[in-house]
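Next up, some structures in structure tokens.
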Structure P
């Protein structure tokens, strides 16, 4: 299993539409709204790194209202 954090910047005024779409993505296990450069932090769980990439590129980035993303792959310390 691969876990990661996906930072999301949204178009102002499109937040509700983006959140509605994100809630349908099963690999998104938790969402946190944040203040600062990013608007959301998504906790993701996938089977492998390729699947994480596919979900971010093909699903999250294709949601109308998503401006940009940054993905942080987590590791154990």
Structure Q
């Protein structure tokens, strides 16, 4: 079984090295996409968007953005 003090020292050295590179630790909380509540909320929001009067404008915007990304990706690959 590993010595907990050795693990702490190894983690401390790793974090010190990251800080020396100009990085800092940040804790970030994000939605749990595996949660059934997340899926329910995503469906609810998607339904609201699809029923909104601006739906076609939103879809047109997404299509334009997607085309832009595809064009950029194609240029990078070629």
Structure R
């Protein structure tokens, strides 16, 4: 079970990533954020988001048109800017 659930189903790019960036800040370091999305581009977007932000993409699955991502927050947040 994730520490926080973010349901962005029905939202087009770039909204799922923008909302996830904000939501991950509400998760404790080492905790997880579960994201539900329907935007087909979200699979690549969340992989890049995790890679560039220092977070870990734990799982990325798709079922019946819904993409489910579990992202583990980095223990230390990288500097913004």
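The figures follow:
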quantity	calculated
Parent structure of the calculated result 34, 29, 17, given that Cα extents along the principal axes in Å is the read-out and P, Q, R the choices	R
Read-out helix-only ellipticity at 222 nm (-39500 (n - 2.57) for each DSSP H run of 4 or more, over all residues; to 500), computed value -24500, structure in P, Q, R	Q
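We did not get these values from a lab; they are worked out from the coordinates using the rules stated. Because the structure is a prediction, the values reported are computed rather than measured.
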